Structure 1
Amino acid sequence: MKKYKQKVVLIRHGETEWALAGRHTSFTDLSLTEKGREEASLLQGALNNWQFKQVFSSPLKRAFETCELAGVADGVVVEPDLSEWNYGRYEGLTTAQIQKEVPGWNLFEQGCPEGDSPEEVCIRVDRIIKKVQAIDGDVAVFSHGHLSRVFATRWLNRPIEESGMFVLDTATLNVLGAYHNTPAIVTWNAKINGYL
């Protein structure tokens, strides 16, 4: 039986203009807002005593910039599998706008036309989790809102459709690990210095 001693610190990027507006952002490569830069910098205090065996980041600017501002970018591995869910035709739209066209639309169940299906994202996330679990030691992962929610769901060996239950704000600290050798969430959506 595998022993789960590893901790995975999962961090969504800091605020962007589109995140603030609730617009779905995948391949649009936005920078952080000033508040997003402040949020990311605050992570440094929470992470500076952590000894990571490896740090992974999405290649997208907002995640990589968060990693740099958090002070853990030395030796970071840029991992394409950590890119946000491709929203296809829904890029830049809010959930309310999408649901006017497709009532009841749920990303984790239906995916996006001309973008990623839930099955495609699940395969990608399972692949990166396997890579992370092969590392002997703690790991930091800088990614995006929906992708990180799927990461947590799959860490727990749950179906991707359950990812909607995890609320995830920008630049929050999330720790995945185990409880009595069963994959578990140790910390979720923890804000640093009271950022709301």
Structure 2
Amino acid sequence: MKTALIFALCYLVGAIPFGVIMGRLRGIDIRQHGSGNIGATNVLRILGVGPAIVVFALDAAKGYAAVAICDAMGFGQYIVVAGALLSIIGHTYSVFINFRGGKAVSTSLGVIIGLNWLIAATAFGIWCVLVAITRYVSVGSILAALSVPAMMIFWRAQNVPVAYQGLATLAALAIAVKHHSNIKRLLAGTEPKIGQKVEIREEEK
């Protein structure tokens, strides 16, 4: 029973749509503007840097909280992984917004911070460099996400448990799949760069 309650808590915390809440505080539905996504990138385009940083931090905190809660309860690594995965699922398929959601980049980063902060910091650095070079948030997000399981597997000095490696792999694949429309636009040369205004796209809703 205790485990089931913790799992429900991880999902519900993960499902809190901070991007939507931030938009409501500014008098808009963020899903009806820009790309229509509820994540920090679309908040940046529509509401600016400050609100985007807040949404990014809160979305990451959801993933970190799931790991921290499970650790605090003394659960083993597989229960920690399940709780973390539920927080990511909550963000992506939120019960509060008709089981729609974001692309799980920030929440997954929060999870990785909880599992291994050094790998998380390295992945965030990779994201920053790639976004600075390409000006495509999607490129940075996809490649940084894919770098995490690679580091967990091959960075022997970190000695990351196999269960965490599996979670990182699932999260990276989920992020890549959620960015399918971005990948299509990258290949077509129509993906918006940082600073560009975009019209809402049906596939992003």
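We did not get these values from a lab; they are worked out from the coordinates using the rules stated. Computed from a prediction, not measured in an experiment: that's the story for all the values here. Cβ atoms are built from the backbone, for glycine too; each structure is taken alone.
State the single structure among 1, 2 that was used to calculate distance in nm of label points 7 Å out along Cα→Cβ at positions 84 and 100, giving 2.0. Computing distance in nm of label points 7 Å out along Cα→Cβ at positions 84 and 100 on every structure in 1, 2 gives 2.0 only for 1.
Tell me which of 1, 2 gives 0.90 when you compute FRET efficiency 1/(1 + (r/R0)^6) of positions 20 and 156 (r between Cβ atoms, R0 = 41 Å, to 0.05).
Attributed to the structure labelled 1.
Computing mean count of other Cβ atoms within 10 Å over residues 164-171 across structures 1, 2 gives 17.4 for structure 1. Comparing relative contact order in percent (Cα under 8 Å, 6 or more apart) across structures 1, 2, the highest value is found for 1. Look at distance in nm of label points 7 Å out along Cα→Cβ at positions 28 and 44 for each of 1, 2: the largest one is in 1. Computing log10 I(q)/I(0) by the Debye sum over Cα atoms at q = 0.13, 0.14, 0.16 Å⁻¹, for residues 92-139 alone gives -0.46, -0.50, -0.59 for which of 1, 2? Attributed to the structure labelled 1.
If helix-only ellipticity at 222 nm (-39500 (n - 2.57) for each DSSP H run of 4 or more, over all residues; to 500) is calculated from each of 1, 2, which structure is the one that comes out at -22500?
Values: 1: -9500; 2: -22500.
The correct label is 2.
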